[in-house]
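Take a look at the structures below.
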Structure 1
Amino acid sequence: MSILQIFFISLGLSMDNFAVAAAAGAAAKKSLASLAVRAALSFAAMSSLCMSAGFCGGVKLQRFIESWGHFAAFILLGYLGGKMLFCALRCGEEEKNSGADITSLKTLLTLAFATNIDVLAAGVSIALYKVYLPAVLGILAACVIFFTSLGFTLGSKLGAKLGQRAELLGGAVLLIIAFKILIEGLAR
């Protein structure tokens, strides 16, 4: 497998991260560069961990991911998206400020895991090509950092324009991604 092929695989694996980071950025109360960096590093760390686990886990892990991964991603993203929608529609301003922060490390890691479950399966597949894992991880991390930062930054700019509707949009995007992952998983 060539470096170019690994790059294009990494680009494809980064797209869910971009979409979820954009939703998180839109719902963020502040638009600081440090939040985008924290989101990007959280997503990159999780994608590297998932790629490594898939690479080392082999076929047994692949069977589990193919059977259950889409349900886990659906539940995690569906819960966070639903919570965002509920709070956007029902919570008062005081409750919104005391609720779970979309930019907290716990929430970011949950989002990162949910969007990187497919990277586990990709790790199993890439291992079959006997590639050098550190090179794969470096390319993947670079793509994830770039697209997550871009998504978070664009999302926060959109969120600033949308005001209170940004959390509604962010929750809806997370729910759409959750259903997309579930439908794709059930279609296999």
Structure 2
Amino acid sequence: MSPRKRRLKRSAIVSALARLDELCAASRNRIEIAIYGGTVMMLAYNCRDATQDVDAIFEPPEAVHPLIKQVALEQKLPEDWMNNAVKAFVSNREERITFPEVNAPNVLMTRPSPKYLLAMKCIAARLPTVFRDGDTSDIKFLLSELDIKSMEEVDTIVREFYATRTLENGKRWLIAKLLEEVNSERAARKS
């Protein structure tokens, strides 16, 4: 039997972030948390019902790590429910905006702008597996949301944030196919 995908639903993440906010306030540290990936897709765009984990970068890490573990223990979440594995995809030219969809008055909470999130998702372009959802549905949603019509527009956005990186051939093919689907759906809605 293969292991199942871990699924954190909206209510679990909202509850965990609220508790983390309370703990951050009690710690009296100035805490900054930038949230990425599936959590942003779920909370900001309401286009998912669950995600594997909360991809985040937090400062100062030495103050936040113990609080993340405490939330995991209190709410029976996996120890890595919030982790910084997303660092591999973060650009030096980040474009983050406030995250008003998350009620966290004691933490500076941000998320990537829609264009930056699309660039990140295109650089990753992970296919779905039995262990994770992958990025295809997120990319498709963002292409539609940003009204992207051509690969040239995608390339421009990727270059804006990742000046020295280009899309690998397989990822480029995947994104072109997703863009073709988005454009077909647009045309069908207009008819």
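For the structures shown (1, 2), distance in nm of label points 7 Å out along Cα→Cβ at positions 26 and 58 is largest in 1. Hey, relative contact order in percent (Cα under 8 Å, 6 or more apart) derived from one of 1, 2 reads 50; which structure? That value comes from structure 1. Which structure, out of 1, 2, was helix-only ellipticity at 222 nm (-39500 (n - 2.57) for each DSSP H run of 4 or more, over all residues; to 500) derived from, given a value of -29000? Answer by label: 1. Please state which of the structures 1, 2 yields -0.46, -0.73, -1.11 when log10 I(q)/I(0) by the Debye sum over Cα atoms at q = 0.11, 0.14, 0.18 Å⁻¹ is computed from it. The read-out was computed on structure 1. Each of the structures 1, 2 was assessed by FRET efficiency 1/(1 + (r/R0)^6) of positions 114 and 162 (r between Cβ atoms, R0 = 25 Å, to 0.05); the largest value belongs to 2. Suppose you compute distance in nm of label points 7 Å out along Cα→Cβ at positions 66 and 90 for every structure in 1, 2: which one lands on 4.0? The read-out comes from structure 1.
Quick note: the coordinates plus some simple rules give every number you see, no bench work behind them. Just so it is clear, the structure is predicted and the values come from calculations on it, not from any experiment. Cβ atoms are built from the backbone, for glycine too; each structure is taken alone.
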